[in-house]
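Right after this note come the structures.
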Structure 1
């Protein structure tokens, strides 16, 4: 097992990068601690797989270093980094039995056959493959093949980390939860550093203790699922995490706060002072639909809004409304009465977020 440190790491596929736009991975300094379960979450094209391939040694970074337990491994080939990588599509030998597929990495390392037998049986039991060890891999289902692929990474005792590159993409939806649960159990049992790459926030949240959210080649936030939900550090995190995502509205400075299209939003004095001192006009406020208060009657501090649409999803409702020309959403409990036509909405101070140049300005109010 290893701590993985990406030190001043950056990568460009261009021979002569001229600016940030030419980099698939923009300069970052990031640490995954030994034994942790991490997810690398982001949309297609944000740099997730590039970063994973740099860690495994399949790709050499343009700049910076990859450190395993403080040791620089940039020049160490993949086969000697002791990294196991599980890809989106299972990498197994169809002509071999399940047993021989699992045994292959050990036999390749000249491990004594007695130990090979013991280790393969141990991993097969964990992955519930013991009844198909004699079966040819070509006859397995997609999820069974992916379990074999995972087993090939787990069977080695010397693995420093296991990297999963969207391993459940080809798996039937009703089987995904079983494999996610199995991965979590494996991590708890073996205490191996695991990094799970995905574009699916549910997969990331159910697998990982901490999630690194990537956007345009950068890790814009690294935190627990709760931290990403309650305090998105970047507007993209607010948009990408949650269903539906955060309401984000462009605003302008105003006495005592900010405003948009005639709707004045008061802010804490510390935030007002902060935005008065920063240059530029890229100011936004954000609040998650879950935290918008909705009433059918006028209440102090609430804004009158026009209801556009209500979607009943059984256990909750999503109310779409218009305020100051902006379309926003609120999430209501299943038993909450929905106003007719108009509603009065308010934004609790502790959940209203202010963003300058897309990044969160920390709240300074006294709770």
Structure 2
């Protein structure tokens, strides 16, 4: 399913439970067909002839009755008002389109020319197609979407389980100072896979509208903490100095990796700027962001000061209570709690690795 930002906004407006979707379903049941433009400006006006002005509140029954007439229906951008009906649209015939039917061809060209979403309801094919920019998307029955979403959630559950395993293994290696570029790339790879599947499921949920609420709860549970952990991982291993980049740029570089290249750890390492094929087994040391996030009641600002002060996880793990209190915002009580928390995490991670 396309993950086009404009398409996502349209899918939300035509999802089950909305007034517009109810109107489209009424048109389908009535087998009359329709052409609906979601927006009006001078450009839309320039390609419109005939019809009549209405400017009345949108209603499902109203749009159903207006669809019985020939011509297009023009709504405002929020689909809250019906502006015109029975309009003959004449888009630029030079605009390329792969559509064959008159209604679909017009919908495609109008969407490309005006930039507004256009909905085409086919009476003969019993389908609803959404055109936005150069994207065409056919709305499906909820049962079919739920089936695919369930499969995607099962895949996401397996990937999340594997992510938790490699993340725990990385934590144990960090404590022992045995991390390699490969270990970091594996965790980043799994995080990216989880994020991509989650985005796919999120699009299904968006299209399902009110019928996707339970799926949304499952998705939230399976992706809890992943986005924050990705930022911590990048902060832990981002090269300092001239090669340092904002976290957003690293995330964009990971997102730009082709799906076929996602299995290549060297490609992931290059996106992270921590290595390549020849350096996957090279040692690399964390700063301590990930492990500090696991210590209760440590504010992010204090955690940042601790990382800046000690510079590496190993120095932080070896710090005494007195060493910790030298950091701004870390008093005696917080230093003792931090010292105990880091010790428990170190013992737990090491124990889990060898059990």
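Read the figures in this text as sums done on the coordinates, not as results from a lab. Predicted model only: the values in this text are computed from it and were never measured. Cβ atoms are built from the backbone, for glycine too; each structure is taken alone.
The table that follows gives values for the structure above.
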| item | result |
| --- | --- |
| Label whose coordinates, when mean count of other Cβ atoms within 10 Å over residues 272-279 is calculated, return 16.8 (choices 1, 2) | 2 |
| Top of 1, 2 by FRET efficiency 1/(1 + (r/R0)^6) of positions 104 and 184 (r between Cβ atoms, R0 = 41 Å, to 0.05), largest first | 1 |
| Entry that produces 4.9 once distance in nm of label points 7 Å out along Cα→Cβ at positions 48 and 224 is calculated, selected from 1, 2 | 2 |
| Highest-scoring label, criterion being distance in nm of label points 7 Å out along Cα→Cβ at positions 136 and 208, among 1, 2 | 1 |
| Rg/Rh (Cα atoms, Kirkwood Rh) derived as 1.06 - corresponding label from 1, 2 | 1 |
| Test item: volume of the Cα convex hull per residue in Å³, for residues 168-343 alone calculated as 132, pick one of 1, 2 | 2 |
| Computed -17500 for helix-only ellipticity at 222 nm (-39500 (n - 2.57) for each DSSP H run of 4 or more, over all residues; to 500) - originating structure among 1, 2 | 2 |
| Source structure (of 1, 2) for FRET efficiency 1/(1 + (r/R0)^6) of positions 176 and 216 (r between Cβ atoms, R0 = 35 Å, to 0.05), computed value 0.35 | 2 |
| Parent structure of the calculated result 6.3, given that distance in nm of label points 7 Å out along Cα→Cβ at positions 16 and 304 is the read-out and 1, 2 the choices | 1 |
| When distance in nm of label points 7 Å out along Cα→Cβ at positions 64 and 96 is computed for each of 1, 2, the largest belongs to | 2 |
